[in-house]
Structure P
């Protein structure tokens, strides 16, 4: 078991670095995609031939940036969580961070569903509703950062 623990501790700085980079990429997408949806709702009908452009940008953001970043975030995060002695589960912070990351993942899937609705011509939300949705990742990010920094 010591060899595995030593190996995981050796990997820790790499996992943490990868985790931070992946989180930044994922969060950028989580902030930007609802904003694209706002423009999609409010501008696509006004500008000829813009609908396919919006759909392409949203699809590429989801598939090529956000999904891989989410997966790497989870994998690197789990590697750190399972590194022995790194997380003290008697504190509240790992639980609040974990719940917030799960909620962030759920939000990611909500955005995927909203994209599919756009692609199928079935969007029912307004620009204002997408602006409000855009606050969800901000709130979750605040909870996650405070949890990790202060470790209550």
Structure Q
């Protein structure tokens, strides 16, 4: 078995790199959806949601960078074209969403899908003793579960 400089199996790292690139693609779509929500939100909740969507897209931008850097750390190349992102995306693409509840539901649905991908990566990383990827996925999952809970609480306010 060939081992990389991190002490991880090259073959197993390639599997994780592929899964991280899928996550990267989905995060890029999520990020762009959030930008669209931020720009297009309308109504009485504009001020709150406009700020919240900016907070979420800034956070997503940081996570995108972390994912790409992890791919590089493991010896891979991060995907970086929109063609690749769309080919590997499983999130709904939100177009022209201006209604508050529709926008928040898109965030909930997107985070739910991202969690599925992250849990697959978490399991693969754990079975390959890839603690760096495992820790990153654990952090993402914890934050996103809390965001889903908060968004669902917001949806129930009326």
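Each value in this text was obtained by applying a stated rule to the coordinates, not by laboratory testing. Given the structure is predicted, the values throughout are model-derived calculations rather than measurements. Cβ atoms are built from the backbone, for glycine too; each structure is taken alone.
Among the shown structures P, Q, from which was the value 1.1 of distance in nm of label points 7 Å out along Cα→Cβ at positions 27 and 107 calculated?
Values: P: 1.1; Q: 1.9.
Label of the source structure: P.
Mean count of other Cβ atoms within 10 Å over residues 19-26 computed as 23.4: which structure among P, Q?
Details: P: 17.2; Q: 23.4.
It must be structure Q, since only it matches.
On FRET efficiency 1/(1 + (r/R0)^6) of positions 43 and 67 (r between Cβ atoms, R0 = 30 Å, to 0.05), which of the structures labelled P, Q is highest?
Values: P: 0.75; Q: 0.35.
Sorting by FRET efficiency 1/(1 + (r/R0)^6) of positions 43 and 67 (r between Cβ atoms, R0 = 30 Å, to 0.05) in descending order puts P first.
From P, Q, which structure was Kirkwood radius over Cα pairs in Å, for residues 35-114 alone = 15.1 calculated on? Don't jump to the answer; show the numbers that get you there.
Working: P: 15.1; Q: 14.1.
Structure of origin is P.
With distance in nm of label points 7 Å out along Cα→Cβ at positions 59 and 83 coming out at 3.4, pick the structure among P, Q it was computed from.
Going label by label, the one that fits is Q.
Looking just at distance in nm of label points 7 Å out along Cα→Cβ at positions 3 and 99, which of the labels P, Q belongs to the structure with the highest value? Can you show the working numbers first?
On the way: P: 4.1; Q: 5.8.
Greatest value across P, Q: structure Q.
One of P, Q was used to calculate Cα Rg over 2.2 N^0.38 Å, giving 1.23; which? Let's see the in-between values first.
Details: P: 1.23; Q: 1.11.
It traces back to P.
Between P, Q, which one scores greatest on distance in nm of label points 7 Å out along Cα→Cβ at positions 91 and 123?
Values: P: 4.2; Q: 2.2.
If we compare distance in nm of label points 7 Å out along Cα→Cβ at positions 91 and 123 over P, Q, the biggest value is for P.
Any idea which of P, Q comes out highest on FRET efficiency 1/(1 + (r/R0)^6) of positions 11 and 139 (r between Cβ atoms, R0 = 30 Å, to 0.05)?
Details: P: 0.45; Q: 0.70.
Evaluating FRET efficiency 1/(1 + (r/R0)^6) of positions 11 and 139 (r between Cβ atoms, R0 = 30 Å, to 0.05) on every structure, the highest lands on Q.
Using relative contact order in percent (Cα under 8 Å, 6 or more apart) as the calculated read-out, with 29 as its value, let me know the right label among P, Q. Let's see the in-between values first.
On the way: P: 36; Q: 29.
Only one of P, Q returns 29 for relative contact order in percent (Cα under 8 Å, 6 or more apart), namely Q.
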